[in-house]
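Peer 1: Okay, got some structures for you below.
Read-outs: derived from the displayed coordinates by stated rules, not from any lab. For clarity, every value in this text was computed on a predicted model and none was experimentally measured. Cβ atoms are built from the backbone, for glycine too; each structure is taken alone.
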Structure P
Amino acid sequence: MSNITKITRIIAVDPGYERLGVAVLEKENGKEKLLFSECFKTSAKLPHSERLNLIGKELEEVIKKYKPERLAIETLFFAKNQKSAMQVAEARGVIMYEGKRNGLEIYEYSPMAVKIAVTGYGKSDKIQITEMVKRLVKIEKEIKHDDEYDAIAIGLTFFATSRVK
């Protein structure tokens, strides 16, 4: 029997257009650890194409710095606002492109799957998800936006549903 430590590192993204939640987590010997998280924002004053470009560049920088093996992303939840849904869909495309371009395996999870994995209940609200994320992983900074907690929850979903030990 060997003493090899298996570490799996992922980047998890809560896709958005104005705000994008990004988290890097790793699992080592059965324990999840948060290495990085942020809420990346793009300005509404910028042209659409520039906002998408900034999302791609930001993701590329995080991937290059933290060297994850996989990307976990939430599937698109269609809201009533079609324009907003299209913008988020385009942002997801940029995110998935950057992941693949950097050689990452991509895993997608529905909002309900994330809620079930993190809280055990598919109709959990934002407060319940945030509270469970705080219990499941040590966070050593102040987080101001739900998008960041959502990204961490998506990362935890990957670990809860994959065969990674």
Structure Q
Amino acid sequence: MVERFVIGKIVNAHGIRGELKVLPETEDPNRFKKLKKVWIEKDSALKEYEYQSSRILDNVILLALKDVDTRDKALNLKGAYISVSREDAIKLPEGRYFIADLIGCTVYEHTGEILGKVKDVFETGSNDVYDVVNDEGKSILVPALEKVVKSIDVENRKIIVELLPGLKEIYYEN
């Protein structure tokens, strides 16, 4: 399973004291206020930083980290992704999963037939949609609805679905 989850991307520096302007990649931007430490990956190097403070300004987060105390240090991190470790991630309610844990899971029809692996998850607002790709590279879009998704086992990387009539034929033809 994934050890760290991306929660934002540094898009610029803010001010002269090293604040980072972060575009959040999480459902709840207020989660930044509960951080203790973060990981930043830049140029294939991963470094841990201690959280100092954050505030929301329009649609971005202004984030202050220990040891990032000048504009130059902040600008050096521009374009990097911020992640948190699994142990520091928010606790999800029963039946909810991190998208990173779903990617790569094998999807089985309830009859036992392998449909493919989850390549991506689209958040549509009303429900998520799993982009499942088979061995031939063909996609099927599976709505993440209770009547379709019968079980999810991220530990064993397995999802069982019962597709609605005609769904498989429509998408595998394209």
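Peer 1: For distance in nm of label points 7 Å out along Cα→Cβ at positions 84 and 156, find whichever of P, Q sits highest and give me its label.
Peer 2: Largest calculated value belongs to Q.
Peer 1: If you don't mind, there's one more thing I want to ask. Given structures P, Q, which gives the highest value for distance in nm of label points 7 Å out along Cα→Cβ at positions 12 and 140?
Peer 2: Going through P, Q one by one, distance in nm of label points 7 Å out along Cα→Cβ at positions 12 and 140 is largest in Q.
Peer 1: Have a look at P, Q and say which one yields 19 for relative contact order in percent (Cα under 8 Å, 6 or more apart), as calculated.
Peer 2: Of the options listed, only Q reproduces it.
Peer 1: Comparing P, Q, where is FRET efficiency 1/(1 + (r/R0)^6) of positions 116 and 148 (r between Cβ atoms, R0 = 25 Å, to 0.05) highest?
Peer 2: Q
Peer 1: Please state which of the structures P, Q yields -2000 when helix-only ellipticity at 222 nm (-39500 (n - 2.57) for each DSSP H run of 4 or more, over all residues; to 500) is computed from it.
Peer 2: Derived from Q, not from the others.
Peer 1: Same structure, new question: In terms of Kirkwood radius over Cα pairs in Å, which of structures P, Q is highest?
Peer 2: Q
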